[in-house]
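A.B. asks: Below, each structure is written out as structure tokens.
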Structure P
Amino acid sequence: MEQLSHFGEAWVKAWNAHDLEEILSHYDDNIVFYSPVIKRINNDPSGTIRGKENLRAYFSKALVAYPDLHFELYHILEGVQSVVLFYKSINDKLSAEMMVLNEKGLVCEVRAHYK
């Protein structure tokens, strides 16, 4: 659990610093990312992004769209080869991201949820 706590804290710290390279360092090249925010920012009804370079483009747009973005981490939930980060997200919405981790400890799949 200590390793997952470090992961969650580092992930939030990277987002709060708006450090795109540090944010992306948590993700595998073959990431699959699902989020309702993708629908809005990318105008993509599937809400899905595949591949780290596409994720880079999406995160770049998100950082521009939300210049005051600041996350507040509430809980880190441990799973089997996965973690759920529960945090306050954009516009003070509650968010939970279920992240599947590969053998290298990198995120290979995300399912983002918002209240």
Structure Q
Amino acid sequence: MKPFTRRVIHIIKQVPPGKVMSYGGVARAAGSPRAARQVVRILHSMSRKYNLPWHRIINAKGEIAIRRESGFEQQKFLLEEEGVDVSTGGRVDLGRYEHHMPPMLEEEEG
């Protein structure tokens, strides 16, 4: 597994219940600020295998990015279960719920 992928998985696991991070925020914390799309791919391919709290990762506008009805509703439900207020359209107040992490160094992975 590539170091960036390991860092992304570690960071996503650190997002506490009731908080969210953006794809770009995860990428920045993993040391590659322009890799938001790679974070999406990692979430898509590894969430189940690594038991990632995928529902806590949203887009930079504070919105649920999944537009398929069932996926959207599931993510909205899971966030609300953790106490996150989500608008009908799927928007989260990042000022209130965003989790911030400083960039990781490779030796911090373990």
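Readers should treat all values here as calculations from the given coordinates under stated rules, not as data from a laboratory. What you are looking at is a predicted structure, and each value in this text was computed from that prediction instead of being measured. Cβ atoms are built from the backbone, for glycine too; each structure is taken alone.
A.B. asks: Compute mean count of other Cβ atoms within 10 Å over residues 14-21 for each of P, Q and report the one that scores greatest. Walk me through the intermediate numbers first.
C.D. replies: Values: P: 14.4; Q: 17.6.
That would be structure Q.
A.B. asks: Continuing with the same structure: Computing helix-only ellipticity at 222 nm (-39500 (n - 2.57) for each DSSP H run of 4 or more, over all residues; to 500) gives -10000 for which of P, Q?
C.D. replies: Values: P: -10000; Q: -13500.
Checking each candidate, the match is P.
A.B. asks: Supply the structure label, taken from P, Q, corresponding to FRET efficiency 1/(1 + (r/R0)^6) of positions 54 and 102 (r between Cβ atoms, R0 = 25 Å, to 0.05) with the calculated value 0.65.
C.D. replies: Details: P: 0.90; Q: 0.65.
Corresponding structure: Q.
A.B. asks: While we're looking at this one, here's another question. Of the structures P, Q, report the one carrying the highest value of mean count of other Cβ atoms within 10 Å over residues 6-13.
C.D. replies: Result for mean count of other Cβ atoms within 10 Å over residues 6-13 over P, Q: largest is Q.
A.B. asks: Tell me which structure, out of P, Q, gives 34 once relative contact order in percent (Cα under 8 Å, 6 or more apart) is calculated.
C.D. replies: Q
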